[in-house]
1. Here mean projected area of the Cα convex hull in nm² has been calculated and equals 13.5, so which of P, Q was it run on?
2. Comparing relative contact order in percent (Cα under 8 Å, 6 or more apart) across P, Q, which structure shows the greatest value?
3. If helix-only ellipticity at 222 nm (-39500 (n - 2.57) for each DSSP H run of 4 or more, over all residues; to 500) is calculated from each of P, Q, which structure is the one that comes out at -5500?
Structure P
Amino acid sequence: MSADEPAGVRLERVEAEVTLPLRQRVLRPHQAVHDVVFPGDDEPDSAHVVAVLADGTVVGTVSVMREEAPWGAAGWRLRGMATDEAMRGLGIGSRLLAAAVDHVRGHGGGLLWCNARVRAVPFYERGGLRTRGEPWEEPRIGPHVVMWRDV
């Protein structure tokens with residue numbers, strides 16, 4: 001554990017349902033929890049990882065699943081990446097992103113892509129992703145851009 005990682009935060013692989021409350025609260029507060037279920041959540045090679053405090057509180061989440069990129073390339077889509085606002089800047093997101101990359105690598109590697117919020121671009125760039133195409137406005141959520149990297 002590095003000095004900037006909070007003591008007692010562990011990563012766990014979980015079922016998709018465990019990620020839903022944080023996904024909804026951080027990423028889509030205008031929607032109900034059941035509305036943040038993603039296609040592919042229940043596929044056997046999808047992965048859902050959470051950052052959990054010692055008391056069981058989920059403070060970060062990421063999901064990764066096989067999905068073709070918008071330009072037609074086979075790949076893995078990173079989705080539902082969220083860290084509790086009070087826990088940001090502590091390295092949790094970087095650990096979660098690394099876990100998603102490890103999952104893709106463990107399944108043969110390939111293209112990893114996501115629709116990133118524009119304000120999160122610097123975070124994803126630190127994780128080795130780069131932008132592709134022009135940003136667009138996602139209604140009720142804000143500006144996004146596609147990002148990708150090879151694993």
Structure Q
Amino acid sequence: MPPSLPQPDPNYAITRIDLPNASTHGFQVRMQRRGIKYAKFFADRLHGHPQHALTAARVWRDTLIEKLSDQARICERSPRNSSGVVGVSKITVIAANGNSYRFWQATWSPAPGQRRCVKFSIQRYGDREAFQLAVEARTEGISD
């Protein structure tokens with residue numbers, strides 16, 4: 001039996017807020033993605049019970065994460081990303097015999113603690129097609 005992966009925190013990005021002097025009790029969801037901050041407060045009183053407020057906070061957070069992860073992520077070229085597509089990079093592998101091989105590589109994380117990677121040979125497919133195959137592989141990998 002394979003080792004089990006750590007379970008994600010059910011209250012990721014959710015904090016309990018209790019300020020009795022201000023009569024404020026509830027759950028705050030706060031996240032930041034690509035420099036944009038997202039926040040929403042779920043009051044116990046508005047939802048009728050602390051557990052109902054927590055459930056509403058989790059639903060809002062999960063919906064937000066799903067919405068943000070569906071968006072294609074294209075970035076500008078930088079020293080850290082020469083392809084312009086997150087998770088796709090051009091690599092060179094030097095074999096034990098000294099020969100070097102160039103690939104376009106796609107990487108993604110299908111679950112916490114897991115990493116997937118696939119390479120497409122530039123020699124076999126040509127630069128443009130190998131790049132396109134890597135982009136498609138990553139897109140399929142993150143949508144599974």
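1. Derived from Q, not from the others.
2. P
3. P
Bear in mind these aren't lab numbers, they're just calculated from the coordinates by the rules spelled out. Please read these numbers as outputs of a predicted model, since none were measured by experiment.
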